[in-house]
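Read-outs: derived from the displayed coordinates by stated rules, not from any lab. Keep in mind it's a predicted model, so treat the numbers as computed, not measured. Cβ atoms are built from the backbone, for glycine too; each structure is taken alone.
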Structure 1
Amino acid sequence: MAPTLYGIEGSPPVGAVLLCAKALDLNLNIKPVDLFNLEHLKSDFLALNPQHTVPVLDDDGFILSDSHAINAYLASKYGKDKSLYPDDLKKRAIVDQRLHYDSSTLFPRGLVISKSILFEDATDIPQKNLDLLKEAFEVSEKLLQKEWIAGDQLTIADFSFVTSLTSWTVYIPLSEAEYPKLAAWRKRMESLPYYHVYQQSLDKYVELMKDKVPK
């Protein structure tokens, strides 16, 4: 039986799991969770994830939340090799560091802006929030020291970074002039044969935010 993924289209973390599953050639049963109608606060969903966040994975009764943890689990269980989440201690440590940077800094700094616009009807974006997000972009540019986010090969860290960075470009453009390494890496990500599963989600997010982002 294919694992079940609870989520909403347009969510960067959900997109990261979709990319990972496609890279693993793993089918997922998708169960939509409508955040705008507060389905994530209903008792049945809270029983799965008290943090009331998406995505949530149900793999034959094994429940796991957080896209970073989910992708590490999927790559470890279903990967035909260990390339996406290496066994080598030092290589895995770099992947983990990148994942922690995304979960602690890159993703949350954009999320705080998105939440204020989507759920609090904010009419402007505080400059300090934009400055913090820009700083996260700058650090990401420096972290990209080789072809991929965590080194010489594609890993689950790339899935988390690409979904966060491309989503937050509605606030800060990922220009080649300012972020040349990230811009080139983004093109490499977009050339992956399964990237379209995320592009569809990203397009919906950009369309949703197009008229909402304060000018």
Structure 2
Amino acid sequence: MIKYLIWDLDGTLFDTYPAFTDAFLEALNDFQYSADPEWVLSLTKVNFSHCASVLASHFHLTEEEVENAFWRHYLAMPLETQVLMPGAKDLCEYIVGLGGMNVIVTHRDRPSTIDLLGTHGVEALFADFIAGDDGYPMKPDPGGVEAIIERNRIDKEQALLVGDRDMDIEAGLASGVRTCLFGLRGGPSSADYLVDDLNKLRDMIREENRL
């Protein structure tokens, strides 16, 4: 039985990587540089700090310069264009309908997490979240995942962590819950589930819950 979903946010619940990529490209343009969008996208999928660090080193800038320019452009982008992944809302509603719970552990800060959920009208589907500025170590450290499990009394046997990066999966495994890697890509994974479509994940969970 799966009644509890522990979600990553960026790249899992919401398709925010295109906006991140555009903001980094515009940041580079501020310094009269350009880069291959696919390369920048691949860097953002590791994490924000990694992308800023690599770009700063490559273009002989400071990380502070890159990050400040990024935030200037990203915060000007409408949240309405950073949409929910297909199937995300239906899956969350299914979990709530079971009497279960959706929670989030994200590196995104608390104010922008609230804004993103509110913009898309889905805040009521999430019982709790831990954000990047809440004082917990970043994934793959399991601290944030373990904290949200404990304070919401989540049954680990009925929980599944869903994320799009290896660091999400590592945090889930270290916390003792099953994991799902969203977004198929090359290479092995230690995740329990591998899906590229959240509708497929909903169907898989429904099938397990019928057994």
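Here mean count of other Cβ atoms within 10 Å over residues 17-24 was derived from just one of the structures 1, 2, and that gives 24.4; the source is 1. When Cα Rg over 2.2 N^0.38 Å is computed for each of 1, 2, which one produces 1.03? Computing Cα Rg over 2.2 N^0.38 Å on every structure in 1, 2 gives 1.03 only for 2. So FRET efficiency 1/(1 + (r/R0)^6) of positions 81 and 129 (r between Cβ atoms, R0 = 25 Å, to 0.05), computed for just one structure, reads 0.05; which one of 1, 2 is that? So the calculation was done on 1.
Could you tell me which structure in 1, 2 was used to calculate helix-only ellipticity at 222 nm (-39500 (n - 2.57) for each DSSP H run of 4 or more, over all residues; to 500) as -14000? The partial results should precede the final answer.
Numbers: 1: -16000; 2: -14000.
Clearly, the read-out refers to 2.
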